[in-house]
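J.: Listed below are the structures to be examined.
Quick note: the coordinates plus some simple rules give every number you see, no bench work behind them. Quick caveat, the model's predicted, so the values are computed rather than measured. Cβ atoms are built from the backbone, for glycine too; each structure is taken alone.
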Structure P
Amino acid sequence: MAELLARRHGLAVTLSLAGRTAAPAAQPVPVRIGGFGGVQGLANYLSEESIDALIDATHPYAAVISANAAEAAMSTGVRLLALRRAPWVAVAGDRWTEVADMQAAASALGGAPRRVFLALGRKDLAPFAAAAWHHYLVRSVDPVDPPLTVPHAIYVTGRGPFHEADDRALLEEHHIEVVVAKNSGGTATYGKIAAARALGLPVIMPRRPLLPPVPAVEAVEDAVAWVDHALAPGAVRGV
């Protein structure tokens, strides 16, 4: 989306990142890194920077910032659009179990030791320390530091997109018996889901959180079109 918006004349585009990735990919627009300090901090930023439109393109599980964005946009009168990837839908051969949250996912692994692939963010891993009898394979963008307080864990790093063949090889190499993953949607991380299906493995999925009922689209191109139509030519200050 940043690449497409960078080509629009008359737009001052800023991309805001949470700062959870040590070396984010290069971007064609100015980037700010770090939190805003809650709703009021974000509202202050929108006002001080004369922002006309705010696009919430955060992860489908980033419920706090999405709620903050909705409230801050309402209080400042800034136009808001959410870019939300559609969730994956189970197809024939999928063995999914949907659970309430990460704690429930750890419990759903059961009491017998299993070889588990955790394809989650680093901040989602803590609940699995309570199920220390399992053997974990953990994949993250950056190294997990500190590591899980469990006796059996292997860590690999990688940045998507991940392809089915590669993920299938990874699951087979580590003799994985069950996958724990978020229903992130999109294609970049679908490889593990397709690989689990091909190998007949169960997948435990924490349920997506409820997000604010704001105007939303599913495709980047639709978000860019919204910017083109929502902001009158000559009146644009920032996005």
Structure Q
Amino acid sequence: MDTVPALVAALLARDPSRPLVTWFDLGSSARVELSRATAANWVAKTGGLLQDDLDVSAGDRVALSLPVHWQAVTWALGCWAVGAVVQCSDEVPPDLEVYGDDRGPRTGARGVVVGLAPFGGPARPGSVTGNAVDAGALVLGHPDELVADDPPTASSPALVGADGVLDQAAVLTAAVELADRIGLGLGARLLTAAATTTVDGLLETVLVPLVTGGSVVLVAGVADAEALARLAEEEQADVVRVTA
């Protein structure tokens, strides 16, 4: 598979009920698990919101300013499904910024506010200001299947950071290389607290689980090593990566 949406579609066809993303907040003990089918449903709706409501086209740059949350995964995949470029550097102004309702925007681009309650939903009252829109109030109105106006190809730009631009094929290759470095085998389960706002963090939290055909446990909140070890045992994680 040489594009991210093609890989998502292949995994969905192979075993739709298999877990893909588990999000755990150590501060509140909230836990949300998405199967491949449920994650793909959210990706389709998010891609539809981007394409149909926000007029995001292939090649447009989207800055994702989201904390460690399962929606950071679905928003990144939604961007790649419609051919948008996820931007982790502010050197060039993005066309759109997607940020959590726990923070304000970091750029002057059009804004989309994402509600960060465990199961999503509208943003917190008062967090949607200016010309920003509330993603949670719009996303569920979109179809469960996405038809991209301009589907990405292997050479479509996908991810940009301080070191330059990676295309769709390159981000998958980078994810395979990272999986090898951290010792994550096929079908394995990764527990990580990596940030979802950096190139390396997005590779680890979003793409490594896809290219290995496994799953990820995203850990939000701060806890000691004992609590993390206990969570890793409970979640049957094969590899633990508690990185900032």
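J.: With Kirkwood radius over Cα pairs in Å as the yardstick, tell me which of P, Q scores highest.
T.: Looking at the calculated values, the largest one is P.
J.: Something else now. Among P, Q, considering only relative contact order in percent (Cα under 8 Å, 6 or more apart), which has the greatest calculated value?
T.: With respect to relative contact order in percent (Cα under 8 Å, 6 or more apart), the highest-scoring structure among P, Q is P.
J.: Using FRET efficiency 1/(1 + (r/R0)^6) of positions 173 and 221 (r between Cβ atoms, R0 = 30 Å, to 0.05) as the calculated read-out, with 0.20 as its value, let me know the right label among P, Q.
T.: Label of the originating structure: P.
J.: Mean count of other Cβ atoms within 10 Å over residues 37-44 computed as 21.4: which structure among P, Q?
T.: It traces back to Q.
J.: From which structure (P, Q) was distance in nm of label points 7 Å out along Cα→Cβ at positions 93 and 149 calculated, if the value obtained is 2.1?
T.: Among P, Q, the structure yielding 2.1 for distance in nm of label points 7 Å out along Cα→Cβ at positions 93 and 149 is Q.
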